[in-house]
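Following are the structures in question.
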Structure I
Amino acid sequence: MEAEYVVRAVSRHKMLVAAIILMTLGAAGVGLWLAPKTYEATAVMSVSTSPSSTAPLEDVDALRSSIGELANSQDVLADVASRLTEPRSADDLRRSISGDWVAGTILIQIDASDSDPDVAAEIANTVADVLPLYDVSNGALTFTTSNPARPPTTFSSPSILLGAGVSVVLALVLAICGAVLRERRTAGLGDAAEVEHLVGAPVLAALSPPKDPTTVPALYPGTAAADVFRRLRIGLEAEASSDPVSLVVVADVTDGDVSVWLGANLAVSLANVHRRVLLVDGRVGDQEGSPIAAPETIGLYDVLTGADLDDALSAGPVDNLSVLPAGEWGGESAETLLETRFAAAMTQATERFDVVVVLAPSLSACEDARIMAAGGSLVLAVPDSGVSPQEIRRHASRIRAVGVRLLGVVLVGKRADRVPSRS
């Protein structure tokens, strides 16, 4: 995922990002407040050589270290447990008490933790009182509690700094993920220039989505609705003027019937200017949609399995327009027929017609559109929201990877008629 896309998603959805951050930090704060607290108290003892001792001590520091370790011994724990005002088991004390000699000094530090700050201090001080009873030096050392433990005023666990840091990181990650997900679901593709930069092909038109995809406004030349497709036709012809094409495949990026509506009206608009046009319903096999001809009419399937093209053609709603319906698909594999026989059938069709317009399944559904467009051109119907720039760029790259010419893009959405006709 590109950093530029993430930055744009965050900037476009600032309110969502702020809401996620506030909710996450709030939940984390409540969690820290309600989490069980642990308080830690520390008592410090000084262990020095007794002036009255006559016994030689070879390594006083080693003795101090051993005494520190005794703070967690079974006998000391049992003795401490018996002296506490608040009962604690020996197992609980073993987990909460630690004693260590402070290297280079005469001090032994005793740490004790508990859910009650007063009890934590009592445990540490009781250990300091008990340890001299287990003197391993036979009276050669003097024990003094130089710094008794006091009840702590703040808890040591959970750590506020650590919790706050983790909460901030988690809030940022969740906010970015939320913005990216929202961007993928609702992102607009920007203006025509941005889309052209993404796909490396021109935006031929920007149309409003049809309320009824079965309507054919191009049947009524001179009307405002028909003029939309007239401008699309002019844009398409202008783009193909330097390198004419006779096979144009129209496909949606996402699932829907927009490409059918778009291709059918484009075919009618081409026929209105006396082009001999064949409209092919290429939605085959599992991708069949609403038929563009009467049921049980032979069509593309029959042509691909050996039927004569003339027998499968139906008259269109205007002069110069013929229709090749999908037909009733039988047991033959649609994928195999398209890969092995579709190109030959379209070669035969382009010899008889000026332009062949093929209605293909969406790119998100299958590879049929790329297979059908081999040797021809592809026009993409792209919603101006709900699809990410990365997805559009990926489709464009895959189209060109198989040698298909991406003739142009038609943006379909609320922001219609943003693209001037190309002449």
Structure II
Amino acid sequence: MPIAVKRNMILFLLGKMTAVLGSSIYGFAIGLYILAETGSSLNFAVTLILSVLPRILLSPIAGTLSDRWNRKKMIITSDFACAVWLMIVLLLFTYVYPEIWLLYVATAVLSILNTFYSSAVTSSIYNMIGPDFLQKAMSLNQAAASLSTILGPVLGGMFFGLFQITTFMIINIIAFTISGIASIFIQYDLFAEKKEKEINSTIFTDLKSGFAFVKNQVFIKNLIFLSVFLNFWFAVFPVAMPYLVLTIRKMEPVQLGVIEGTFSVGMMLMAIILSTRPEIKRKDVTIFGGLIAMSTVLILLGLPNFPGMLGISNAVFFPYFILMVLLLSSFIMIVNMPIMVLLQKSTPDEYRGRVMSLLETGASAMAPLGYIIFGFLLEKMPVWILLAICGMSIIILILYHIKRRILVESLREADKPKTITAEI
């Protein structure tokens, strides 16, 4: 691995892990604080909505700006802006107005800033690492994010009873500052292509041209549509899992925590494995095979609710749930990694931010709809039937694409090697 690429990867992982860990600790502590102060799960839900909604609404604009502006400056500015904003919130909350609504505003603004940061980072990975180390970089990126997601609630829970909520703000301020400093020393344009900017273009014309580009690219267009429908059907998992474990099987909340924590563990382990392996060759086979395997596991998750299975001890089904969730998250990584590598490679640099943001918006927007629909259906039908319907729907969707062969052929075409050298 070239020295410049290795340095970029180390600094990138340092900044990413620090930022995600700080945000994870802070987010967990804020949730506990709001629950403790108000005793309302609705107030807690508001914080979740405020952390997700700006990303759904602003991702296309953030992607467009990341294609127009200098991405390195955008990343550094977002990091330090988060740190400065939290410092302002810390001072206001400590000395002026220590009210819950201020934490809501803080969450919403941080989500907005993180949307721009995330868009700029995602569209910069290719230029920072190059085509030969994409799988390694993106796998290690996911491993760092998963590890931080695992450690965040653990450390947040440990520290919550020991420190004031303002201490968690300080931790996150330090985390954003470290991430920003690390970004200063990263060469984000190491493999960048020369871009010719349209002098008279506006944000809206660039956004429109991004939609037009996606529409004319068979591979990207079909991949986005596939992702939208997959995320809708997969939304059954986070809704059905707590209901199945706590309400149907009558397990303890701590057992649900272990089961859900296994999801991040599975993603982290598979990400580490993929980071040590050569880039996946037959990406079409890997993606479709992984999707079918993922759908099968989704169906099997309903087994503890199957007629005749309710009498079996939870001592049997607790490890069963852990194994199924571990497999599910591993298969998700096996599917996501080659898709993201192909998207990075097949999208021209001047459109990469918009393509990635449109994919994220489409996928994220369907999840809340899935939560509402499946939450309603859980009260009308057995869990195992709903999981079977969702799993079979994904399999039918995959078989449809395999039969049409349009996505299969475009996957193979996008996977053809291209030679790009770093700028000296």
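Among I, II, considering only distance in nm of label points 7 Å out along Cα→Cβ at positions 170 and 394, which has the greatest calculated value? Don't skip to the end; give the middle numbers.
Numbers: I: 3.0; II: 4.4.
Top value of distance in nm of label points 7 Å out along Cα→Cβ at positions 170 and 394 goes to structure II.
Using the calculated result 2.0 for distance in nm of label points 7 Å out along Cα→Cβ at positions 114 and 370, pick out the matching structure from I, II.
Numbers: I: 7.0; II: 2.0.
Clearly, the read-out refers to II.
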Identify which of structures I, II gives the largest calculated value of Rg/Rh (Cα atoms, Kirkwood Rh).
I
Mean count of other Cβ atoms within 10 Å over residues 18-25, calculated, reads 15.2; among I, II the input was structure I
For relative contact order in percent (Cα under 8 Å, 6 or more apart), structure among I, II ranking highest is II
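Comparing mean count of other Cβ atoms within 10 Å over residues 10-17 across structures I, II, which is largest?
On the way: I: 15.5; II: 19.9.
Structure II gives the largest value of mean count of other Cβ atoms within 10 Å over residues 10-17 among I, II.
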Which entry (I, II) yields the derived value 8.4 for distance in nm of label points 7 Å out along Cα→Cβ at positions 122 and 282
I
Computed -13500 for helix-only ellipticity at 222 nm (-39500 (n - 2.57) for each DSSP H run of 4 or more, over all residues; to 500) - originating structure among I, II:
I
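Here, each number is a calculation from the coordinates, and none is a lab measurement. All values derive from a computational prediction rather than experimental measurement. Cβ atoms are built from the backbone, for glycine too; each structure is taken alone.
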